[in-house]
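Student: Next come the structures, one after another.
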Structure 1
Amino acid sequence: MANLKQIAAELSLSVTTVSRALKDGPEVHPSTVARVKEVAKRVGYVPNHHGRALKTGQTLTLTAVLPMETHDYLSDLAKLPLIEGMTMAARQAGYSLSIYSTTPDDDPVDSVRRLLQARSADGLIITRMASSDPRVPLLLNEGIPFVAFGRTDLDIAYPYVDIDNEKIAYEATRWLTRKGCRRIALQLLVPNDQASAMRLAGYERAMAETGIRIDPSLIGHGTFTMESSAAWLDHLLGSSNPPTGLACANELGLVGALQALGRRSLVPGRDVHIVTRDSTRLSRFLPAKIGIHSVDMAAVGRKLVDILERRIANPLAPVEEVLLPGEFDPGE
C-alpha cells in the first residue's frame, strides 16, 4: 500500500508538503495540491487513520445522541435521512459515526455524562434541545467538542445547526389564513422542547397579524405519531366548531390527519386546508392537495458533522451558528 513517503519521493516534495496538500492546506499552491492528489489517486493511497489515532490519542469516532421520541417504532422516521447525512460526512472526514440511542424515559444529562466518562468519541452531536438545556453548559465546561441540532434559550455561545421552525409555522399559518381559514389547528413537534416553542411562537405571530383570536383547544401538545394525530384531529372534527385549517408537525402527523379526514368523508384542500413540515419527502407522494415545507435532513446531518470536525480541529475558532429555512411548496 502506497504511503506519504512514496508519493513525496515521486514528486520530489517533502512528506510534510504532501500531507498538507492532501488536506487542502492553504499554504500549498493549488497546482501542487492537484499534482499530489492525482498521484495519490493513481497509486491508491489510503490515509492511515489508525496510526493517526495512536499518535494523537483520538478515537476517530463521532457520537450522535439520538433520543427516541416515543415507543412507537415509526415515530423516528425523520431521523433516517439525518443519520444518512451524518454518516456520509463523517466517513468523508475520516471518522466513523456511532449512534447513542436513548429512550423517552432516560435523563438526557445522565446520558451525556455516561458518554463523557467513556471517552469513546472525539466529539458529540446532541439533539432535541430543551429550554435552558443543561447539556450545553455541561459540555462547554468539560471542553469536549460538540455541536447541537437545535437551539436553546440560554445566553451562551455554542455551535448549532437548526431549522427555522418559527418561520415554517408562521408561513404555514399565514398561508392558511389566506385560504380563508379562521379556525387553524396546530400540531407541535415534541412536548416541552425548544422546536415546539418556536413553532408556537410563529403560529401566534401569524394569528396576531391577521387579528384571529387563538383557541387553545386547537393547539396539540402531544408527540404526533400517526395514531395520536388521527385521534386528536378526529376529536376536533367532532366538535361543534371544528378547524378549517391544520398545520402538521411532520409527515406522520399528516398521515394520521388524512386518515381522520377520510373517516368523515372530508377532502383535504376543500373541507380542511393542510400544511405540513416534511423531512422525508413522503408527503410529495400522497394523493392529497396540501402545502409542504420540505426540510433537507441529510443536509442538516452533513452540516452538523462539518461543524463538529472543524470544532475538533480548532476548538478556539469562532462558534458557528447555522439556521436553515424550509422550502415551501403550496401544492397548487
Structure 2
Amino acid sequence: MNTTAHSTEAAPGRIVLLTTSHRVAPGLLSWPAWQALHAADRVLCADGAHPQLPYLREAGVTVDEAAPTAEELVAACAGGRTVVVVATGEGEPALTDGLARLAGSGRVSMPQLELLPASYDLPGARLLDLVQVMDRIRAECPWSSRQTHRGLAKYAIEEAYELVESIEDGDREELREELGDVLLQVVFHARIAEEDAEEPFSIDDVAGGIVTKLIHRHPHVFGDESATTPEEVKEHWLRTKAAEKRRASVTDGIPLGQPALALAAKLASRVRTAGLDVPLPQREDIGYTLLALATEAESRGTDPEAALRAAARTYRDAIRRTEGV
C-alpha cells in the first residue's frame, strides 16, 4: 500500500488544455496537438457541439462529453494518467480558476498543467471578425442597414483627414484607432456592394483586386525585373499602371475633388514624370500664384498640402498662445 501511494504521489499525471481558433477551419490542428490527443488516456470536452469533435472522432480519438470540476479532473489524472481537455470558445475560465485555487491550497498533489494551442491565427485573421461583425450590423442595425455608398462618402473623407492628423500628431494610440476607422469604411462599402442587383462584389473581390494589382505593379518583387532604388520602383509602377489604364492624357485618373494644393502638385508631378514641357498659365490672380508655388514645391520633392497644413498648425498654436489657451 505504501509503495502504491508513493507511486501515485510521484506520478500525479498531466492535464493538457487544448485551445483552438475559430478562425481556422476545424480539423486543421498542429502536429503536437494530434500527438497529445492520440496519446491521452482521456479526452474531454464540455461542448457536445464543438466544431472540432467530428474531426477528432473521424481521426480515431475518443472524446467524452463532460465538464469536470477541478477536483474531478485532478482525480482523473491519478496514477500518471494524461487528460486532454478540448477547450470551448470561452477557454474554460471556471476550470482554470478552480485548478489555480486547488494548486494554491496545498491540499493535493497537482498534475502537470500545460496549455497547448492546437491552431493559431494567421496574420490578418481578425479581419474575418470584422467582416462577420459588419454582416450582422448591416442586417440588424436600423441605421447601418439603410446606408448607401453616396451617404457614407463624407465619412470616408472625414476619417482620412483624422488619420492624417493622428500621423502628424505622432499619437500612436490615435493612429491605431483611426486606421481602424478607415478600414471600417472599406468593409462597410464592400458589404453594401454585395447587395447590388446588377454588379455585386464582396470584400473578397476588393482584396483580390488589390492583391492582383500589387503583384502586377511589383515585377521587381514577384517577377524577373529588378529595382534597387525608390526611383526605379516608381518607374516600374508608373509603366505598369499606364499599360493597365491605357489613358489618353496624363491628367486622366486625377480626382478633381481633392484639396486644391494637392491637385496642383499631382498635375505637376504627372507633367514632370511624362517629360512634358507645359508652361504655367500666367495671370494676376492669387490662384495662379498658389499654382506656381505648389508646382515649385512638387519639383523640390515637397508636398505643398502637408507643408501648408504644418504651417497652419503652427499659426493655430500662435493664436492659442495669444488667447492664453
Structure 3
Amino acid sequence: MQSLDYRVVEQAIEWMKNHRTVWMCTVLSTFGSSPREPGSLMVACADGEHLGSLSGGCVEEDFLDRLVTGEYDLPTVIVRYGSPGEGAGNARIHLPCGGILEVLVERMPFSPENLEHLEQIRNALSGEKALTRCVRLTDGKNWLDEAEPNGSRVIREHGSEQIRIRVGPVARLVLAGYSTVAEACASFAINLGYQVVLCDPREEVTRNISLPAGVEFRSLLPSLFIASEGVCTSSTAVIAVTHDPRIDDLAMMAAVKTPASYIGVMGSVRTSEARSERLRASGGLSAAEIARIHMPIGLNLGSKTPSEIALAIMADIVRVRRGRDLAEL
C-alpha cells in the first residue's frame, strides 16, 4: 500500500517528465481542526489538474482557482487560509472553528535538477531512511540533508527564510501475534494512517479472526517477518501484545536488531522484569538493546479494557514518533 504523499510525488515526477511545470504544496502548520497534518502534500498543474489534498473542499477549490488564473508565479509563497487580509499570502477562506492553515507553494518548472529532487523525495518515502527537505523562501532553491527519524515534520525557525521538512518512509505498525488488544491497536493505527501488518502462525488462534479493513495478515512467526530485509525502518513500530512468551520474546529479540523507532511488549511491571532477565540470559540481549523495549508498553492511563489498553499503546507510539518526552505530557 502506497501513501497518498508517495502517490503525489510520483504524479509530480510523471508530469515533470512531460516537461510540465508543477506546483508542490506542503502543509506547514494547522491551528484548529484539520484532516491533514503538517508535511502533507498536494501537487497541481497550471490547468488545475491535481492530486492530494491540503484540508478538503473549499481550500483546494480556492487554491486551484487562483492557480489557473496565474496567481502563483513566484518560486515560493506561503498561503494562509483563515487569516485576515488580502493577496496571494492570505486566501479569503474561513476555516471551521476559527482555524488557520499555512501552506508552502513551490513553483517547480521542468529542469533536470527539479526532477532529480522529486525522485530523491520519492526514494526517501519508499526507502529506509528519513531525509530533511530544505527550501529557501527567497529564491525557491531546494536540497536534501540528513534527518532525525522522529520529531516535528516541519521546522521553521522564527525569522528564518528556510523551511525544513522531514520526509521518510510511511509509518508502519507490525503486530507480533493476534489478541483482542492487537485488533484494537490495528483499528487505531489504520485511522492514524499507518500501514499495519499482523503476523501470527497459530492457526487455532487466527482461524476465525476478522481484522479491520486495510490490515495485512501473514501466517508466519512474527520474528521471521520482523527480521526480513526492509520490513522495519525508522518509521516502524513493533509491538507484541499476546502474553505468549514464544511469540513476544522472539519478536523483541528480532526487533532490537532493526532500526524500528518504537518496540514494545505488553505485561505488568513484574512480568516485564522477568522478561528482561530472560532476554538477557537466554536471548543474549545487551542492556542497551533491552533498554530500547518499552515494557510495560504504553502510557499509564489506568487502562482496563482492550480498547483502553490499545489507546494507551498507540498514544505512546505517537508520542515517540513526534519526539515528545513523557515529562512534556
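Every number in this text was worked out from the coordinates using simple rules, so none of it is lab data. Every value quoted in this text rests on a predicted model; they were computed, and no experiment measured them.
Student: Given a computed value of 65, 42, 41 for Cα extents along the principal axes in Å, which structure among 1, 2, 3 does it belong to?
Tutor: Matching structure: 3.
Student: If helix-only ellipticity at 222 nm (-39500 (n - 2.57) for each DSSP H run of 4 or more, over all residues; to 500) is calculated from each of 1, 2, 3, which structure is the one that comes out at -13500?
Tutor: It traces back to 1.
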